[in-house]
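Laboratory data are not the source of any read-out in this text; all were calculated from the coordinates shown. The model shown is predicted, which means the values in this text are computed figures rather than measured ones. Cβ atoms are built from the backbone, for glycine too; each structure is taken alone.
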Structure I
Amino acid sequence: MRFLFYSHDGFGLGHIRRNLAVATALTELSSQASVLLATGYDDIHRLSLPGGVTVLKLPSLRKVTNDHYTARRMPIGSADLFVLRSALLKAAVKSFRPDVMLVDKHPLGVKKELQPALKVHHEAGGLAALGLRDILDNRVTVLKEWHTHDMHAKIECYYDRLLIYGDRHFYDSTSEYEFTAAMIERSRFCGFVVGKEAYLAPKFDDLPPAIPQPNGRPVVLATAGGGEDGFAMLQVFISAAREAAWQGLVVTGPMMSEEERQALQLLATETDVMIYDFVPELHRWFGRVDALVCMGGYNTVWEALHQGTPTVCVPRARPRQEQLIRTQALAKLGVLRVVEPEHLEADGLRLAIEAALQQSRQDLSKRSHAILGFGGGHQAARHLIELAEQSAIRLERIQQSEKIPA
């Protein structure tokens, strides 16, 4: 069974991490699965790739605003960049001949770069799934973008399954984004995608010295995901750690600029905060720290709640409101705290952290698992295997029909 996974990866690590988690589950469930992971993430080698998964590296993008991207490294214009990326994707489909394509979030790819590849795949008899995180953006923005590009019709044309990485009772995207009857029939709520259970109990040797030993100070970890827009939040966190009763630990993210990273390093030295630029499988640390401060991205939030980690979120509100919507809804459920960006300052953040440290991890985990559904990676993988089996039958029928004389 051959699978081609696509994520555009113009901002942050969310898209590639979700695809990688599903790919990992897929290769665990089927030894016959072969996954080609198409990504623009430059440091893909720093993430753990399971057996059966290899990478098609696309020229990297930088997101400027919604629907506006530039080349991250190559000194070429956007038009030429997307022509190149589109040609690579189309060539990959022609030569690799996947049974199933999995596309993260963007049905046609950024600037429709994936559409030629989807057409080739569809004409060859392959099947496709669209993977959607729990929340894309606010309703008005999504519908405006989708209506502008006639996206409901395009999704019906190219996609056989819509895999929603969420829980209908938490956020019903089929209703919120006005899915058509055909789209609803093809939709499957998979639950939230989180890491492997085996990763959730690391040994002391795998963790930094700041992770608490018996009788040590509580440790609070702050992470900004990819880090491209996390400077302000981490700067305030480091200031909040000054003379606090807890030990601060920061992971900036690989996409933070060197200038910003150096500024944080200087501030961290003054406040006795430990700082790292990147940690593979960072979610392995969540179960061992006493509290977490993050922005509100899909992967970080759901990993934290899955492990019962007391969490304070400072959600991104631009260019998309996805994080704000997610964290506000979770705050209403009482499973995390939110400090909105316009109210972010050291004293207020410190108070929120101190309140989070009073939460019982066991109670938080029990409550999160009672009201939220996890295991989305393996559930999505099962749907993809089902599609691959259907694709094989479909291809066999096509081949047989071509042999029948006129």
Structure II
Amino acid sequence: MIKSSYPSYKNINLKNKVVLLRVDLNSPISQGKVELSKRILEHIKTIKQIKQKKAKLVVLAHQGRKGGEDFTNLEAHAKMIGKYTAIKYIPDIVGEKAKEAILNLKAGKAILLENLRFLDEEKYPPKNIKDNKIVMALAPLADVYINDAFSNCHRAHTSMSEFPKVLPSYAGPVLEKELTALAKFDKINHPAVFIFGGAKPEEPMNLINSRKDIDYILCCGLFGQNCLTSQGFDFGAQSEYLKGRGILPNNRLKQMIKKYNMKTPVDFGVKNNNKRLELKLNQFPSEYEIYDIGQDTIDAYVAIIKKAKTIFLKGTPGSFEDKNFRKGTLALLNAIASSKAYSFVGGGHTSDAILEFKIKGFNHICLSGGAMLNYLSKKKLPGLEALKKAPKVNKLKIKVHI
């Protein structure tokens, strides 16, 4: 839904301008290596575009969360981007290395600063912007801010909501593409089938409650399991796993399942000695943990997908990274891709599965999870709201001499 209140990068001359470009390079890390995700590939296109406009490009991004195994620097990301377009990694954000690199940037060149979440100010912006060392270090050296990280727009972080308070700010190409696709849900064709996986029950619950135009709700992944435990079902070992993840029985969810006639799995693929074993609901509780939906569930869900005129999917049905447990993910994605319905699939995990399996035929592959669900739930996103209020000139601009 592109509104005039979201000014576009297309409408400005970026030649010789210092551009702060916020992208989302956050990607899975497997065996210590950053995976080449669809997010990275899409933002590489943006980086190329801005460089071609002869801007002096400063790329801002994050990876992981503090304390997590995927919380790393961005050196590997820069090397990965460098295979497609030249970019220099700067292991600094607000210090002299970063400032010097920005001041010495040439037109058409790009640098990638360090993981923004290395600094607490990124996640927790001070109330007084003058106390925000990220903004105060970078904004005076810049001419323009471009937000291309729709997937992070639901977070009121410094790099999303604070730069637009002091810099002329614009929507980037990836962000615009996401909003255009989401506009299709203003008025949808029926039957509309919404499929939810993922591990955060509140997000799909909020979306389901906010819309009155969903005909079928298919639940899978950890969300589908949570639907069953919320109705009192005991999986055994998997119930303990869910508790360990903080995914607890939810009375609100229980009421919603009945109210909206939400479909839940009738069988599952479990791991037994590293092999797939399928169990029906009456064969639980079990000592085995769940990694996928079962064949009966696949058949039932595919039959509903074939009726659809609009299909929305967020999250994968199972652990597709394991070849023994990708059957559910492959089956649903192939059914959606071959459908004549308008298809919108989203979530970083989902887009990674599509990339790995090389499945084509979707109308739109969204790079976002939480931001997408919040937007469709008609919630205001801090990153988008900030763009509406951005000044026309840099409020902190200083004269610099090299």
| note | Value -13000 of helix-only ellipticity at 222 nm (-39500 (n - 2.57) for each DSSP H run of 4 or more, over all residues; to 500) was derived from the coordinates of, among I, II, structure I
| request: Given a value of 0.70 for FRET efficiency 1/(1 + (r/R0)^6) of positions 63 and 263 (r between Cβ atoms, R0 = 41 Å, to 0.05), point me to the structure among I, II it was derived from. | output: II
| field | When Cα Rg over 2.2 N^0.38 Å, for residues 39-102 alone is computed for each of I, II, the largest belongs to | value | I
| task | Using the calculated result 2.3 for distance in nm of label points 7 Å out along Cα→Cβ at positions 71 and 87, pick out the matching structure from I, II. | result | II
| message | On FRET efficiency 1/(1 + (r/R0)^6) of positions 143 and 295 (r between Cβ atoms, R0 = 25 Å, to 0.05), which of the structures labelled I, II is highest? | response | I
